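Multiple structures follow.
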Structure 1
């Protein structure tokens, strides 16, 4: 059940990245361990929740690299 909640939260976050009606792309503050001052959050997002200049590209490359690493680890 916990895994389902984590997967659902992750996919909701990823879908929110591409929805133009969502203003705060970073999601709720509880999603990040340090809230608005979280180090990882600040790499991709501004304090108001919008992406930094290359934040969306960096986020997608990070997720793609993580998926590739998991795939190569499982083979």
Structure 2
């Protein structure tokens, strides 16, 4: 996945269900990267940082939506 897929502008237009799916996918990918590193099969170590940042971006968008949703309900 490219970085452009996880910009704040793009993430703000994605549905909540898709955001949760992306978060689960990214966490699985990070797990697989850690597993590959342990086995010595990892070739692209920079992918760690990219995946971690993408997880943070998606998490930030989910938090933003929860906060704005809570304010809208009040």
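Tabulated data
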| read-out | value |
| --- | --- |
| Which entry (1, 2) yields the derived value 2.2 for distance in nm of label points 7 Å out along Cα→Cβ at positions 10 and 58 | 1 |
| For relative contact order in percent (Cα under 8 Å, 6 or more apart) computed as 45, the structure of 1, 2 it came from | 2 |
| Structure (1, 2) behind the derived value -18500 of helix-only ellipticity at 222 nm (-39500 (n - 2.57) for each DSSP H run of 4 or more, over all residues; to 500) | 1 |
| Per Kirkwood radius over Cα pairs in Å, for residues 26-65 alone, the highest-valued of structures 1, 2 | 2 |
| Given 29, 12, 9 for semi-axes √(5λ) of the Cα gyration tensor in Å, calculated: source structure among 1, 2 | 2 |
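No value in this document is a laboratory result; all are computed from the given coordinates. Since we're looking at a predicted model, the values are computed, not measured. Cβ atoms are built from the backbone, for glycine too; each structure is taken alone.
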